Structure 1
Amino acid sequence: MKVHFNGITEGQPVPEKFAFGVFSEEDHMSFGPNRNPEVTWEDAPEGTKSFVVMMFDPDVPSIADDVNQEGKVVSNEIPRVDFFHWLLVDIPASVNRIPEGEDSDGVSPKGKEPGPGPIGIRGVNNFTQFLAGNPDMAGTYGGYDGPCPPWNDELIHHYHYEVHALDVETLGLDGEFDGEAVSKAMEGHVLASERVTGTYTLNPDLR
């Protein structure tokens, strides 16, 4: 299976137009264009009945005490966990393209609705938990929301953009399902997977 995320180049920085947060000299971070990249795929295996598109960051600090705190740094020795940024499931086998900006075009304070979207069914990304304590931003974040790593993190973050071809038409997920639920539901049903990994940082010392 051939997969192309337009603008995402293996091992290279993710363009700012796809980011939730962009570097700001005044405030460390400001909201970015937050557009989902265009993704296309072809040559899916015989027997493919649906697709899953996801993007996640495996480099998110498991301890958030010092995240985005003046005068502090997030040590690169802190254990890291997965943070899901994009979950689209039950994409019909007849679909082979998601246009740029189709699932996200700009930051949506308080989130976007999960469930059936323009293409497939949106899962809930981890901005839901990350922004839960912010009264201006708290809400349920469905679909795509792009990179926004801590601006004081010593580690450059990696973003895995993936397409999975499945042998089932539906994963049977509904409601506010998350990345863990998607990964578990896909077990035993993946016919092919392809990944492109980009990088991103808001730390001025690493840019």
Structure 2
Amino acid sequence: MADETRTNRVWTLPNLLSAVRLAGVPVFLWLVLGPEADGWALALLMVSGFTDYADGWLARRLNQTTLLGQVLDPVADRLYILAVVVGLAMRDIIPWWLAISLPLRDLLMWGLVPFLRTRGYSALPVHFLGKAATFNLLYAFPLLLLGDGDGVVATLSEVFGWAFAFWGVGLYWWAGLLYAWQVRKLLATTERRPPVRHE
């Protein structure tokens, strides 16, 4: 019973950090597309990256893992990636095919959820490839933003940014296809059952 109370909590420090990270998404877009304050936008991305690490670490350290936190954390990651690719594409820093390819993969993942629910699952465990892809992308886009300028630092940032971006996109789609294969295998080997409900 105590475990259920803990996992259903809303007001925890890790959840607060995730909520703050979410609130920064529109601020980032405004900084990139409005005043084009790239320095502040980069600082916000750095803070976001720190809170992304901190909320998971604190949840484990303080024994404050919650159902809400398990939703907020990946949602915040996806929204930041979406905001960054839209902002960079609108600034002509990255091509639109790259900006569209990432949310397209997420749409594929969301489309698999109803099939998982027929087997009593809401999601499958996060694969290492997915974590590696997110790591690469979260490094790629700040570097590409920093590379939108002149000088040695900008040139090096652009080179390393594109390296991280290509690896990130490749791993992102590889992880997605692997996830789809796991869902297909699950559908073929398990019987239909109602989803697990958390009271």
Structure 3
Amino acid sequence: MNDLIGRLPTVPELRDRCRALAVLDAVLSPDDWGGRYYSYDSRWSEDEALGSMRDGQGNDWFVLFSPVGVYGRSFDHEVPTTLKPLAAVPEEFRGCVEQLGAGDEAEPVATAFFWRAPGDAAWQGDAVDGGAAGPFALLLDVSAEAYRDWAEEYFEPEQAPSLAAIEHVLALRPLTPAVVAALNPDTDLAELAGDLAEIGYPH
């Protein structure tokens, strides 16, 4: 099994990390959804939720939580080799592959893809060796320190986000005005109501 697939957390942990990263980005970039790296839509469809990352340079990942299970894929335009998920996934996940298709080819391609049906003991999938884990770095190994280091470089905030506040969000504890202010003193909890409802985060 590719190392990336083996390092994926459990389904509940994966969902929680997607939600937490989306909230942190929403707090640090409340007025610019397009400028955020991470997002999560708990109402993607009637019975599906979608976590995603876009870096604005052609690299992204998407994780679809659906009744048939969880399917995810990434596309790293700097990796010269691509994979064709449709040839590998079980029949029940083919609709997920097509929803999250990438690349210019008629058949969706990816540099990493994975799936897990309810009751499965482990993730299945494949990834291109050499750099395929890059887009998933924070999703695989998230910590308050790692997120703050990344956010300071990407968002360039005037005030460094509080490590305790980041840990609060990563633990999915309900947001409070004090936690929001410790992350970004230029926004407030009321401003985030729409984002929190979309993400499905407690507040």
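What follows is calculated from the coordinates using simple rules that are stated; it is not laboratory data. It should be emphasised that the depicted structure is a prediction, and the values quoted were computed from it without experimental measurement. Cβ atoms are built from the backbone, for glycine too; each structure is taken alone.
Starting from the value 44, 40, 12: which structure in 1, 2, 3 was Cα extents along the principal axes in Å, for residues 36-115 alone calculated from?
It was calculated from structure 2.
Can you tell which of 1, 2, 3 yields -8500 when helix-only ellipticity at 222 nm (-39500 (n - 2.57) for each DSSP H run of 4 or more, over all residues; to 500) is derived from it?
3
Supply the structure label, taken from 1, 2, 3, corresponding to Rg and Dmax of the Cα atoms in Å, for residues 20-59 alone with the calculated value 11.1, 36.
2
Of structures 1, 2, 3, which gives 2.2 when distance in nm of label points 7 Å out along Cα→Cβ at positions 92 and 108 is computed from the coordinates?
The read-out comes from structure 1.
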